[in-house]
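Asks: Structures for review follow.
Every read-out reported here was derived from the displayed coordinates using simple, explicitly stated rules and does not represent laboratory data. Values in this document were obtained by computation on a predicted structure and should not be read as measured data. Cβ atoms are built from the backbone, for glycine too; each structure is taken alone.
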Structure I
Amino acid sequence: MTISDSTFRAGTKRAQHLQAVLDGSIDRNEAPFLVGMLVNASGPTFSGAAGHAAAGQPAGIDTVFRIFSMTKAIGSAAAMILIDRGLLSMDAEVERILPAFAGVKVLHGYDSRGQPILRAPRRKATIRHLATHSSGLAYEVWQEEQSRFLQVTGGTGALGSTNLQATLLSDYPMLTEPGTRWAYGVSIDWLGLVVEAVSGQRIMDFLKANLLDPLGMSDTEAVLRDDMACRLAEVRLRGPDGLLGPVQVEPPATTDTFGMGHALYSTPRDYAKFLRMILGKGESGGHRVLSEGAVARMLANQLPGDLHFQAMTPASPLSAHFDPFPGVAKTHGFGFMRVESDVPGMRRAGSVAWAGVCNSHYWIDPASDMAGLVMTQSLPFAEAPFMASFEAFERAAYA
């Protein structure tokens with residue numbers, strides 16, 4: 001099914017409502033532009049857009065986005081493909097596959113000179129720990145401890161890296177023992193390195209052969225092609241006056257190894273194909289990339305013990321506080337945050353979701369055979385105006 005950006009604008013009342021939500025959000029300056037899509041396992045059911053992605057460039061489903069952490073679900077799916085084929089285990093110790101990972105130590109405080117004290121972890125991190133963000137590794141944007149470590153050591157962090165493994169080893173110690181706390185961080189970058197080691201392929205080669213090409217995701221890349229660069233959206237930052245102004249935010253153009261935590265560019269049309277595959281239990285458009293059992297494992301809670309998703313308190317002006325659906329228990333599947341009960345008027349229990357730092361968000365609701373995208377390119381992440389737009393779109397999808 002081929003759809004244009006104006007699909008359903010003059011169609012059903014539901015579609016008109018969804019489009020009105022997008023238009024109204026732009027009118028209220030809640031985002032610089034928005035693209036919204038809904039799909040089920042059979043195909044797209046709505047697409048709409050409002051505003052301009054860049055000067056003279058109306059937003060649409062072929063607008064190119066820096067999807068940042070929406071990359072994580074794709075990297076996790078790559079690891080699940082190997083698990084599905086019996087080449088990898090969720091409970092395999094990471095350092096048995098990547099010996100360099102043994103160099104990752106636990107931060108145990110600072111000495112009298114203000115230098116970090118590091119010690120060996122008491123338990124081994126596993127593939128499950130990486131995929132569920134329970135490895136002890138955390139991002140500096142949401143963890144003061146990690147931010148201080150980078151300041152003391154002069155580290156650049158993952159987004160400034162041109163040699164990913166070296167940066168992960170030097171800049172990101174474990175802040176807690178593996179399996180003892182949920183903390184959002186660089187775990188999926190390590191998982192991408194695992195995929196490379198097990199498959200013997202560079203990660204982008206593996207993704208293209210086993211996921212992107214079979215699903216027809218021809219606009220998902222780690223390095224922009226010329227025909228994508230001309231469709232790339234601007235990123236806008238909300239200032240103290242409430243206005244959204246342009247800002248430069250780019251992943252490294254080339255890296256020694258592309259990070260599966262953040263490296264990809266994509267379009268709403270492309271990413272919707274990935275969401276359809278998850279709803280289709282591993283199959284989309286006649287192409288099967290995962291078994292039904294493998295997708296079920298991705299969607300199930302995989303956090304060890306009784307751990308839960310933890311609210312993300314910003315340690316940087318790049319993000320607002322992020323605790324979606326307060327009061328609803330949230331866990332983590334193999335690559336996604338998961339809600340354990342229905343959210344009234346919105347997604348149902350067992351739904352999974354995540355986002356990119358420039359406010360590109362998605363959810364997948366298998367019980368309703370629905371997945372949705374609400375995407376822009378703005379900062380701070382999860383700021384209240386954008387989150388109001390996202391909630392309004394999701395409520396309209398279920399109304």
Structure II
Amino acid sequence: MHDALWVNAQLATMAGSEPYGAIRDGALAVTDGRISWVGPRSACKEKAQREHDARGAWITPGLVDCHTHLVYAGDRAAEFELRLKGASYEEIARAGGGIVSTVAQTRAATEDDLVKTAQARLRQWLAEGVAVVEVKSGYGLDCETELKMLRAARRLEGVTVKTTFLGAHTLPPEYQGRADDYIKFVCEEVMPLVQADAVDAFCEGIGFSPLQVEKLFIEAKKRRLPIKLHADQLSDLGGAGLAARHGALSADHLEYTNEAGVRAMAAAGTVAVLLPGAFYFLREKQLPPVAALRRHGVPIALATDHNPGSSPLTSLLLTMNLACTLFRLAPEEALAGVTRNGALALGMQATHGTLAAGKQADFSLWDIESPAALAYAMGANPCAQVVRGGRVLQRG
């Protein structure tokens with residue numbers, strides 16, 4: 001006997017050959033916090049201790065936001081104003097603004113402060129049916145604050161949090177002009193103390209060179225830490241190829257990635273994480289190579305890239321809409337990007353991303369006529385119920 005059963009549901013399993021993996025008039029059962037059966041209601045023969053009427057709602061896997069910088073102090077609204085007056089992201093960064101300004105505020109904040117502010121931001125993710133959120137460090141750029149950020153991220157409640165060490169985000173003021181020394185410091189003094197699920201870096205002209213990033217990746221692999229990379233956002237430094245050579249889980253941004261980089265990602269099984277919020281907020285013109293990614297069969301994930309400087313986006317649903325309107329993704333691709341492929345980008349495909357027996361019973365019910373509505377309505381949130389580990393956390 002199942003613990004619980006949802007009936008009278010439309011299932012967007014995100015698996016199988018049908019669009020959205022759709023099962024009309026479906027049923028979904030949960031036992032011991034995991035999905036124990038999914039399929040047409042007429043084929044479900046085993047009873048359950050509790051039965052829930054979905055009232056025709058669509059059920060999707062819990063959404064996955066696979067790239068955020070959710071833990072930080074302060075904001076950068078003043079820089080937003082400067083950009084509107086004509087300053088570029090690079091000009092602001094080189095003048096001492098950008099990431100470094102957030103670093104100063106984050107260093108000054110206590111761990112409890114960081115937890116409090118991040119938990120408050122997280123409310124919108126919870127309300128939109130998000131089950132998994134990746135959270136990066138990278139606003140400390142010293143040992144103490146980087147570790148503090150990772151501890152704060154692990155204390156967040158309501159979602160499964162995957163932490164990523166982003167010590168190589170930018171150069172801190174005390175290391176200006178000494179990027180090699182900083183990478184050595186990160187590798188030799190910080191990495192041995194890091195408790196995280198992955199390691200990331202910002203490979204860019206205003207970040208770190210491919211050679212410097214490679215040193216970090218070699219150290220991460222020694223410690224058996226998976227790799228991710230901010231790649232080719234502002235220029236083509238071969239970041240996608242670098243990520244692929246090191247077997248990265250994902251390469252993120254990718255606006256300037258060339259065809260060779262896409263081929264390398266396909267061969268390595270590296271997921272492309274597109275971040276339309278940053279593209280929109282920075283008013284970028286160079287589109288990521290979506291056609292090449294499709295042509296070579298590279299899985300496309302989507303994420304908010306929530307951060308105070310280049311993507312203060314707090315809605316994964318709006319991210320789907322932006323990906324469709326700006327990058328011309330189809331709504332089904334967008335939903336796959338925040339479910340199946342988002343989980344793949346975090347190495348969580350065994351437990352999340354699709355509705356399948358054996359997976360974590362994290363799913364959401366939506367009061368919509370079709371799954372395309374999730375990417376269609378700008379600013380809407382049709383989430384009717386949130387279920388985590390088989391337990392109903394929220395009702396519409």
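Asks: When FRET efficiency 1/(1 + (r/R0)^6) of positions 289 and 329 (r between Cβ atoms, R0 = 30 Å, to 0.05) is compared over structures I, II, which one is greatest?
Replies: II
Asks: One of I, II was used to calculate log10 I(q)/I(0) by the Debye sum over Cα atoms at q = 0.15, 0.25, 0.28 Å⁻¹, for residues 297-360 alone, giving -0.49, -1.06, -1.16; which?
Replies: The read-out comes from structure II.
Asks: 68, 45, 45 is what came out when Cα extents along the principal axes in Å was calculated for one structure; which of I, II is it?
Replies: Working through the options, I get structure II.
Asks: Going by mean count of other Cβ atoms within 10 Å over residues 225-232, which of structures I, II comes out largest?
Replies: II
Asks: Could you figure out which one of I, II the value 3.8 for distance in nm of label points 7 Å out along Cα→Cβ at positions 161 and 177 was computed from?
Replies: II
Asks: Next up: Once Rg/Rh (Cα atoms, Kirkwood Rh), for residues 121-240 alone is calculated for all of I, II, which comes out largest?
Replies: I
Asks: A value of 13.8 was derived for mean count of other Cβ atoms within 10 Å over residues 49-56; which structure in I, II was it taken from?
Replies: The read-out was computed on structure II.
Asks: Thinking only about relative contact order in percent (Cα under 8 Å, 6 or more apart), which of I, II has the largest value?
Replies: I
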